Structure I
Amino acid sequence: MEEAEDPIAIVGIGCNFPGGEGIENFWKVIFEGKNCTTEIPEERFDLKKWYNADQNKPGKIYTNRAAFVEGMNEFDNKVFEINNSETNNMDPQHKLLLECTYRALEDAGYPSESIRGSKTGVFIGLMNRDADSIYNNCPDNINHFNGTGTATSIAANRISYCFNLTGPSLSIDTACSSSLVALHYACQAIRQGKTIKCNMYLI
């Protein structure tokens, strides 16, 4: 008979979903059964270029609605000590990860200053690289920050660097299961604490 594994505690949550920022708004959307899709705004996507109501039209989309995370242009780079030039070439996913990490630590009662230099690991599940395709097709905007700004591998490393964390730092891409695999890796690392000694993990 297998022995029961020790429980693992989730002590803080930070999130940003279409329809609301933060865990309270997330649960509110769930409980109300709210549809968070809206018509696609011009500032987020060039619908005229890609939309066609004909579902059989190749190279087109046949819906004019989508679910969008708000506040994409409200990232405060100074909080994370990132200069403007680097910020302009950062994948929006990296910005969201930093913001959600900050909120998760706050929710857990850990001010970001209190964990600096700590043995804290970071496992991030990440799949899409839309920003990489967009930024690198605009030659006038390319600079030496593009490589790190859109790299999937840097997503976890950026959190470790900005919060000065010294544990393992790994971005995981297993398609749709990425976040679950990242969680699994963190749980395994905690249970193998004698091998990898960390205070906690950010996922």
Structure II
Amino acid sequence: MAWQMSGQAIELCNCKLFCPCWLGPAQPDQGYCASGWVFDIREGNADGVRLDGRKVAFAAEWPGDFWSGNGTARLYIDAQANADQRRELEGIFSGKRGGFFEGVMGGIISKWLPTQVTRIEVRDGATPAATIGDVAQIRMQALKDPQGRATTVQGAAAQAAFQIERMNVASSKGSRWADPELRSWEGDSGNLVSFSWRS
């Protein structure tokens, strides 16, 4: 059940900048929490199955903050992934294949909706963007100081759980997530993340 992966991720939610839940249990701006992630795996392997170049998205909603749990979630798997890759990616990101996802997802997600296989497109650069089928359109604008240096966060409480050392803060204004089986919402808060994870 060994796996490892590294790459880039986009995180966004319906809170205003900066989402207070990253810092610990908090009252979400709109009373509920809705969040989306897009994972662009640059290098990865799960029990001999190569995961390089594959993409996964995750959406969830909670009646309060995500620390309180009782969330409903769905995974979206890259349509370019073959059957073996889909199996491994679903197992990893749902927490069934060990690693930190097992503890995190087990603690905050109570209900999993069926995984969807769909087109996932990611664009890098100064204004990262992503499209998840007909469900989500994401555009990010990284926050920078007057000298052009990225606004970063380190040491936030939730970063330890997600094994994230540093996040570049970004606005997700103009982004939309509209899965018919989840709450529809528009983004405002967001982060750009480099990850390197293993079981």
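What follows is calculated from the coordinates using simple rules that are stated; it is not laboratory data. All values reported here derive from a predicted model rather than from experimental measurement. Cβ atoms are built from the backbone, for glycine too; each structure is taken alone.
When distance in nm of label points 7 Å out along Cα→Cβ at positions 46 and 142 is computed for each of I, II, which one produces 2.9?
Source structure for this number: II.
From I, II, which structure was semi-axes √(5λ) of the Cα gyration tensor in Å, for residues 54-157 alone = 26, 21, 13 calculated on?
Traced to structure II.
In terms of Kirkwood radius over Cα pairs in Å, which of structures I, II is highest?
I
In terms of relative contact order in percent (Cα under 8 Å, 6 or more apart), which of structures I, II is highest?
II
Using helix-only ellipticity at 222 nm (-39500 (n - 2.57) for each DSSP H run of 4 or more, over all residues; to 500) as the calculated read-out, with -10000 as its value, let me know the right label among I, II.
Working through the options, I get structure I.
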